1. Could you tell me which structure in I, II was used to calculate relative contact order in percent (Cα under 8 Å, 6 or more apart) as 20?
2. Among I, II, considering only distance in nm of label points 7 Å out along Cα→Cβ at positions 173 and 269, which has the greatest calculated value?
3. With distance in nm of label points 7 Å out along Cα→Cβ at positions 29 and 301 computed per structure, which member of I, II shows the largest figure?
4. When mean count of other Cβ atoms within 10 Å over residues 45-52 is computed for each of I, II, which one produces 14.0?
5. Assign the value 48, 37, 28, calculated as Cα extents along the principal axes in Å, for residues 77-204 alone, to the correct structure from I, II.
6. Out of I, II, which structure matches -8500 when helix-only ellipticity at 222 nm (-39500 (n - 2.57) for each DSSP H run of 4 or more, over all residues; to 500) is calculated?
Structure I
Amino acid sequence: MSDIPVIDVGALVEGSPGRAGVATEIGRACREHGFFYIAGHGVDEDLQQRLEELSREFFAQDLDAKLRIRMALGGRAWRGYFPVGDELTSGEPDVKEGIYFGAELPAGHPAVVAGKPLYGPNLFPAEPAALRQAVLDYLDAMTALGHRLVAGVALSLDLPESYFADHYTGDPFVIFRIFNYPPGPADGWGVGEHTDYGLLTMLRQDSVGGLQVRPRSQPDWIDATPIPGTFVCNLGDMLERLTGGHYLSTPHRVLPSTERDRLSWPFFFEPNLDAEVTPVGRAELAPDNGTQRWDGASVHEFRGTYGDYFLSKIGKVFPELLRDVM
């Protein structure tokens, strides 16, 4: 078992009086680790199991079948499948394949009509056909959970419970990805060191393991060992920026299994793309840690909307696709 704390968030999910105590635990985890497990999240276990089975069924298909929903067909919505090696971290190809999903928007939605990048319909495979409904149900469940968790983060910062909904996430930008990591050498990696971009990531893991994190309270990498019935949560760059560095966006990476595929289901709960994320009032700002970050960049120097930040980052992950979309 890792040193990453496990927090029962049932009071937040249910809206019961105990949520202030949960918020205190979340605040401590955000300051000391930037990662925590959540139990009591209320997301249906049968839905999770169905999603896992259907995900494995999709990735077991041959490459030609998977490429029928390739990201190039998603256009400006930035959705669909990518094969192993097509996604980059720090300029190096990741050893994983995956599918990008987002909020399902019809063709007549104002953002789609306006041609805004990152908005639109999802691409779903013909087989397994049931993956479509499982993904849409999971998007709904995780979006609802994201709203409750950021309410807890707000309370941990002595802010009104509705702070994030009022300023950033009333209409959140959400991304859901399903990743499959094929077996690899013991000295390789599935994804290199990185941080996430937005507010909060909620990750479901299978039983294989491989996720490692490097919190400020630890001198080296530690394992985020899968714990049944929980999600792993971590903070993104915008939450670090909003808190002036008091809550850190913690580096993490994925090591491959040498024997079997590893699946993961990260859900990213992000600010609205048009929102400008600015620090809340604090007694003092934490020291700028840009020189210590994996990319050498300071999130505190950024100016602009979250959409500006996200596109600047994702363009390094899929540079060719960004040129096509923009």
Structure II
Amino acid sequence: MTRARFALGALAAIALAQTAPKTLDPNNTWPTPYRTLREWAELPKGMTWPAITGAQEGPDGRLYVLGRCHENSCTGRTEPAVLVYNMSGKLLDSWGAGLFNFPHGFWIDGQGNVWITDARAEGGKGNQVFKFTPQGKLLMTLGKAGVTGDGPDTFDQPCSVIVGANGDIFVGDGHRPTGGGKTSRNDRIVKFSKDGKFIKTWGKRGAAPGEIREPHSLALDSQGRLFVADRENNRIQIFDQDGRFLDQWTQFGRPSGLFITKDDTLYVADSESFGVDQPGWKKGIRVGSAKTGKVTAFIEDMESTTDEHSGAEAVGADSKGNVYGGVVRRKMLEKHVSAK
């Protein structure tokens, strides 16, 4: 074999290894070392539970929860979008009324700042990313209010956001069409500096390595690798922070939500498996390692084998090992308490 043919063969082997799924079998049978609590947290007076799209402990030890005000939308509503709790479920604060249409992406950075994306343009607002103080004071805005686009300063249904250790901002831009016959969308990752200056973008709609079909959630591991919940492709894609494709994992199901702790425990919320989306897979939260990709636990959803997209879409974990599931269709915040 010539040296050139050997090199081409090696490249082909690397490409095959990168594109081969880790497992094709449903991962439904892992232990569940948790007990689940529902209706455990208070609400502001007169408010009912909306769709919940984020839950994360801040550096101050409080639990910050993002919801869609009433039912599944904040448009025209007066309820707060952000609820702040102690770990027993006592309501400590609330804010964000009138600011959003469809709050979606959620992240709390190392300084306690709260990042939220609004994934719907309507009434002169939406299609933006916001940075707030823990008390709800606006610090930064990315995107143009109510404007849809694919440029360096516009978004089309941004559904996820996360901040790196150096302050760089990553936005998952592109949610599935919500009606009106729309078929095109961005399906990309957009990177900004800590002061909001555009750096680069990568990804396009497709199923090949590096291509994306709905970047529904983002997470960063201890190495700084960017995990993308490539939901419609039934996989997690892993990139470096410059957008180079590193790997793809399918063993965590059809990912809607991602969360990685400091010790690289990976939590993946699968709200859409079963039926045509992932035959044989049950909905729930899979727990494993961001280092090895091994799944070690499975919190099965209460409606794990329905065809409806009913499981937790958002997932978070606190410093005591408790896991939070933000449920959209059933409109609840589930708390899975560690049984250890």
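Throughout, read-outs are computed from the coordinates displayed, never taken from laboratory work. The structure displayed is predicted, hence computed values, not measured ones. Cβ atoms are built from the backbone, for glycine too; each structure is taken alone.
1. Of the options listed, only I reproduces it.
2. Largest calculated value belongs to II.
3. I
4. Attributed to the structure labelled I.
5. I
6. The structure behind it is I.
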